[in-house]
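Below: a set of structures, written as structure tokens.
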Structure 1
Amino acid sequence: MLVGVPKEIKNHEYRVGLTPESVAELIHAGHRVLVETEAGSGIGAGDADYRAAGAEIAPNEAAVFAAADMIVKVKEPQPAERAMLRPGQILFTYLHLAPDPEQTRDLVKAGIIGIAYETVTDASGGLPLLKPMSQVAGRMSIQAGATALEKAHGGRGVLLGGVPGVQPGKVVILGGGVVGFHAAEMAVGLQADVTVLDKSAAVLERLSGHFGAKARVLYSHKAALAEAVATADLVIGAVLVPGAEAPKLVTRAMLKTMKSGAVLVDVAIDQGGCFETSHATTHAEPTYVIDGIVHYCVANMPGAVARTSTYALNNATLPHVVRLANMGWRAALAADPHLRAGLNVWNGKVTCKPVAEAQGYALVTPEEALAV
């Protein structure tokens, strides 16, 4: 199979779909890899590194999209990239389709086989290809929030860890999954005053056992949520409904109860965001202010630490890339129900239930797609 790796074009996106080491694995398995020139520059990997691994270098993205049987990316294809997709081509990347009807429409029209990292599952019910970026984003959310809290960036002027004789900043984390756990680890490490809210008894027990007295762990009902948000200096939105739009937990009305200059960091923005006032921002212009509250809603947070993120992501995605290349998408998905859960669009049809329900498409299940 010819595997194509275009250079990412989303604003300030420095990651790349495959590292030179991953390319070498595909070459060893008997495949060809076509990498767009300078695709790996954001992680410090030049064209020479990819050539040494066995890749061919393409002069532009059009050459990659035209030749490749499978496109391996990081972020969802942008409009210009979607226009280059062709029927039957495999696209393996993050898609986040539920809150993005324009992308869904274009991928359906293109007739591709779209396999989304974020809905691939594992035997324990986890999301193994989302997990590494959730770990990065969770940790980065505290860094980003701490910076946004600085007065020069529009925040309250609060140091999260405080100093002797001065109270630390109050960090409230909505959701105790992978993002929430790693955000809490960072906030606790800075000696902030940390509260985590979640609805799962198992998650609450796990977090309580791990953090002990270092963080409050509360059941997330409306009253507890409202009280925590009103007293927070920094709120991290870390909720996830796999494949679906994120629930809007913090309303516009709740902003008026918050301290002026408090910060909201919406890590769920790829799935539409969990604050009513959220809209996607970029690393170039990461924040905006509504009702005196600073919003940080960068949709590709891990792109800022591209080298760490790319290698962490490839550790998780490479076995699936090799399997798809070795077996073809149909046999690979038939053999692996967890990879099969990643199929979001196929042959002009939507094959992910949350996406179909959110956007009014008739659902064709992955199993039905494989039976054709």
Structure 2
Amino acid sequence: MPSRTTLAVTVAVLAAAALGLTACSTGTTAASSSSSTPAAASGSLISKERCAENKAAGKITFLTGYAYQASASILNVVAAKELGYFDALCLDVDIKPGTGDTGENTQLLASGRVTFTGVGEQNLIQAQNNGIDILGISTLSDVGLEILMTDTDVTDLKQLDGTTLGQKGDLPPAVSAMLTKAGADVSSMKQVVVGYDPTILPRKQVKSLTGFISNEPNLLEEAGFDVKVWRPFDYGIPSSLGTVAVNPKFAKANPTAVEDFMRASIKAIADCDDDTKKCVDWASTLSGEGYDVAHNIKVWGTESKIISDNQPADRPLGLVDTKNVDALSTFLLDTKQITKAPADVQSYFDDSFIKNIYNGTTLIWPAP
């Protein structure tokens, strides 16, 4: 997951602290989750034995990637708590807002100070490369959020040679790789560090601008500007969206709690697709004054559509794509974002928790 600090500041400038999500079906979970079904009373949808196991896990702390942003792996967790799904599975879940610092989140997770957090697969591999032991258990999509934006008159990325590219401190490696793969000469571009007002692009202060697909394009559309979005994914550059990681010691000691945390979180995705405003309103209440509900509804819509549009019909939603993990490991090594090739990058992930909560591609609800 890319840093949310840039997203937040952009919103603060243009939309008073934006965070968001919107309605769009996620397909594989829709058949097994219905927002019309009221949440059950505490412990009522689980056996006494499994309830006891989950209660024994104690307080579970979920640290968001950034604040109460209505994004995949954040809003659905907020909704699962508000809908009573965690209570119904005897899970005591506390949600804390992250700062957008991925490195801090991974360290807090490894230390056991938090139980679950949202990170990108790439961030998790980097953390492990730095000796930070965390375990990836679920990813909602192989399509990441990092993008490059240009005016609509740009039809070939080679047209950007010799022009000015705006970025937020560093050119995202995925964007750099996309430009290179498209035949553009990145070294010929004048890279400038810009603020968080994306209107500098339509105002011609830069020829291209980095951003996140669920944030800046929506802000510019709201402001009446039309831009062209270029996605690294479309050029075969690996990425990820909506990855959840867990403290490995907790996962080993409390496997049913991990399964049921993911079970409730994934079930809530369909609820937020069905009634996005209700979910965003919950996030708004947690966030407080300044939360832009309208913008956040669009953010969820963008991310939810990415997930549904790219979800393989034969795979359960949330299952980590092992081929994507391998591709990301190679990409991180090739771009010198990690210092050595992992001996076994697949050991950084455990897909058993997701596999155990599905019957084929149908989410098992409630728990066995």
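At a glance:
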quantity: Highest-scoring label, criterion being relative contact order in percent (Cα under 8 Å, 6 or more apart), among 1, 2; calculated: 2
quantity: If semi-axes √(5λ) of the Cα gyration tensor in Å is computed and equals 37, 22, 19, the structure in 1, 2; calculated: 1
quantity: Structure from which 40, 26, 18 was derived, Cα extents along the principal axes in Å, for residues 47-126 alone, options 1, 2; calculated: 2
quantity: Identity of the structure behind 2.1 (criterion: distance in nm of label points 7 Å out along Cα→Cβ at positions 247 and 295, calculated), options 1, 2; calculated: 1
quantity: Comparison of 1, 2 by percent of Cα pairs over 21 Å apart, for residues 167-230 alone - largest value held by; calculated: 2
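Values quoted throughout were computed directly from the atomic coordinates according to the rules given, and no laboratory measurement underlies them. These numbers were taken from a predicted model, which means no experiment stands behind them. Cβ atoms are built from the backbone, for glycine too; each structure is taken alone.
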